[in-house]
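Bear in mind that the values in this text are calculations on the coordinates, not laboratory data. Note that the coordinates shown come from a computational prediction; the quantities given were computed from them, not determined experimentally. Cβ atoms are built from the backbone, for glycine too; each structure is taken alone.
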Structure 1
């Protein structure tokens, strides 16, 4: 589905919510379900504020119906955490994921897939908060739970293994990251099909690790395929397209193609601005790429200023220390040119 399709789906769900409320009352389980599903669809369409409002309303209804320690309450709490993390606000997302996991531990069997998913979400946010050593045991616990699932339902396992790969990347363990992402990709293609957005995300992760481990040609192939899938399934202006654009921009600079890198960076920047995600670390990285492309294209003063702006945005958004150190090194290299 493209972002427009998600928007249409959300509108249908919100219409259903109004009819259900009229027939069953504002605080019925059906209304809570419709709001929760609408919130998820709106989030997929990058309609962040509307998504948050729908999910918070669903949470209030479910809490009133079931009490604060019910798995359905945990489900909605986790959905809010997912939304906040997608918006680039991991510090706000973490308590929602931790609350969801606490609810699941109190109400579900210890090997339940839902608990594994929640633990994986906590680990991802810890990675985003530059706390990867804390994240690693949660990744491994989540995978141990999810590996017990039947062979015909392995998508959550693929997600968790991919998240482990991201954690390894944050710790500089690129070959471990590559192995994890390749395993996740194999599972995801079998479970979800070759054109699923998650397959696209995983392809981009594989591409980035190939780039880090000295295989730029293979990296470019995987990232181009990733971008093509995301454009087809989510639309050319969906924020998920930013990550493969960034990797392809880095590869263009490596191949001494600054004009190509600049075009990719500016497209990524336009997507972020259109989506209205606010000031995020990823937007800072986009500015960093755009500035580096300008420097490589003999427009050093303009590029250096943009790199500095990107670093300030990354700091403001709470980017990882490793990412900030890499950005500072790139600024220093730009000044030496």
Structure 2
């Protein structure tokens, strides 16, 4: 499976659609840095990029090096690995254009790291573990290459806070807080902190490598609650397309339609429609998307929605969708009909 994952990422640059600049140019890297730290505006508060000065830091799944450049600028002695040669080539260019150096940037699997035991003071992985073929093995490798007392930082989707994670095609692994804790404890980590609030629909995790092996086995989490939650997610997706089509079928011929959300949920709604050409535009608050097109339709800001639109398919995380829509003051003067997943 690792070969298939490698092939996938060699043909895909994460967030490439967020820039029109030539790939590998300084403007290209600047655009993607701006987008990442606008979207993840809280990340610098969660991870102090300047607090690793002089330390050996490894990023697994470094991609084009956006975060790793920040660690390097903060004085860390950085190493980055990624499965994709495409990513590593761009990461090297990113470092060059930003005038910083890495100890090494190389193609390697996080499940078989090419480094000796106890090499690094810190290991970092943002949005990586859900993509790997064998998550427990990747965790064990991060533990192996850390020095005793070294720290592992990572961010991973919270499946139960965002049902989209359950069906995203390239998310091979899915996690609850209890499954993360169990996996980390079994690998030999302690002082595990799992923050489910700071990063929307994701866990921010910090764990320390034990200086000595554990003397007592970790407590396994009960699975009954997780089983019922997972069954509920499966049921949600089992009839989601049917619900979209039933709402569509009940609309009058005069309905003027838009989809709110140009991400996963909005694309799902569009794919479920019997007549997707009825959609006149997508709506999104992300300023990096506004003015672009998706599926041949323009992406507009909520405040600039054509007043002739009278029906909105809301393609947002169901957990937050109604609250987000109710906060759009520009729409309160309209009599819009909504569909919520």
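Tell me which structure, out of 1, 2, gives 28 once percent of Cα pairs over 36 Å apart is calculated.
So the calculation was done on 2.
With FRET efficiency 1/(1 + (r/R0)^6) of positions 61 and 157 (r between Cβ atoms, R0 = 30 Å, to 0.05) derived from the coordinates and found to be 1.00, which of 1, 2 does the value describe?
It was calculated from structure 2.
With helix-only ellipticity at 222 nm (-39500 (n - 2.57) for each DSSP H run of 4 or more, over all residues; to 500) coming out at -9500, pick the structure among 1, 2 it was computed from.
Comparing all candidates, it corresponds to 2.
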